[in-house]
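Please go over the structures that come below.
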Structure P
Amino acid sequence: MATDTQTSRSVAEEFVERLGRQDADGIQELFAEEIDWHVPGSDALPWTGRRTRREEVAPYFTTMWPHFVHGRSKVVLERVIVDGGDVMLLADFTHTVLASGKEFTTPAAMHLVVEDSRIVRMHVYEDTLTVDEAFTAG
């Protein structure tokens, strides 16, 4: 079912707001039961990969967030582009790895698809080599 641009923008803004609060359960509520989720990256990072069900959303964040120094992550949202149900979030992510103290920044694009006021697709595009090196390089 087609989703209007304003609904998609509202859902995306709520997603970003909950992400900023690190509200994993609240983020999960925004997703449909069946989803197309892909976060590429090294298999050594336990949060990368595909997910297909809403109940897999909160564990993604609760698995990933503890690997970063609390209070040192920053997301600079550069642009939100909305066309019907498609939303592109363009941002820079900066994190500091807890285990190594290494800080890294990667440009990122996040493609969300909204149907019936729920997110049905989330694909992240980022510099996976920079992320991997922050966790593995000496």
Structure Q
Amino acid sequence: MSKDPLSHAKDVVERYLELSMVPDPEGAARHVAPEFRMVFTGGRRFSSPAESAAFNAKRYAWVKKRFLRTDAALDAETGEVRVYNTGHLYGEWPDGTAFDGNRYIDIFVVKDGLIVETQVWNDSAEILLHGAGLAEAPL
């Protein structure tokens, strides 16, 4: 018996995220469609897991995700599944300062078992502004 589309899409997304955290962009790429597109916080656009891994290598000494939950909803008209993965980032900034509790949500579109789109949102910019004394309000 095959998995239902929601469970399958959630599994695809979680496996992709696990591989992305290694980082193993080549392994992660096996879970994305040829037309894959990614939009990071700030509107940065990438077309492959390797591009986002290179970006993260500049922003963080290392970073991992602590999953809190993964939810999914089927679009009956298109057959696409929207997957929402939320949790906290933890790791080290390039200067070696540790961080934890950095909220994130990643929103995916999965079609035919592959990720076609993802949007990445997190608190990194706000945390960096706070650390530089530029935050408009306390965190």
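For relative contact order in percent (Cα under 8 Å, 6 or more apart), find whichever of P, Q sits highest and give me its label. Largest value of relative contact order in percent (Cα under 8 Å, 6 or more apart): P.
Of the structures P, Q, report the one carrying the highest value of FRET efficiency 1/(1 + (r/R0)^6) of positions 7 and 23 (r between Cβ atoms, R0 = 25 Å, to 0.05). If you can, show how the numbers build up before the last one.
Working: P: 0.75; Q: 0.45.
Once FRET efficiency 1/(1 + (r/R0)^6) of positions 7 and 23 (r between Cβ atoms, R0 = 25 Å, to 0.05) is tallied for P, Q, the winner is P.
Quick check for you: by distance in nm of label points 7 Å out along Cα→Cβ at positions 103 and 119, which of P, Q is greatest?
Largest one: structure P.
Source structure of the calculated read-out (semi-axes √(5λ) of the Cα gyration tensor in Å, 26, 15, 13) within P, Q: P.
Work out which structure the value 17.9 belongs to, where mean count of other Cβ atoms within 10 Å over residues 15-22 was derived from one of P, Q.
Details: P: 15.0; Q: 17.9.
Corresponding structure: Q.
Laboratory data are not the source of any read-out in this text; all were calculated from the coordinates shown. The shown structure was predicted, so the numbers you read here are calculated from the model rather than taken from an experiment. Cβ atoms are built from the backbone, for glycine too; each structure is taken alone.
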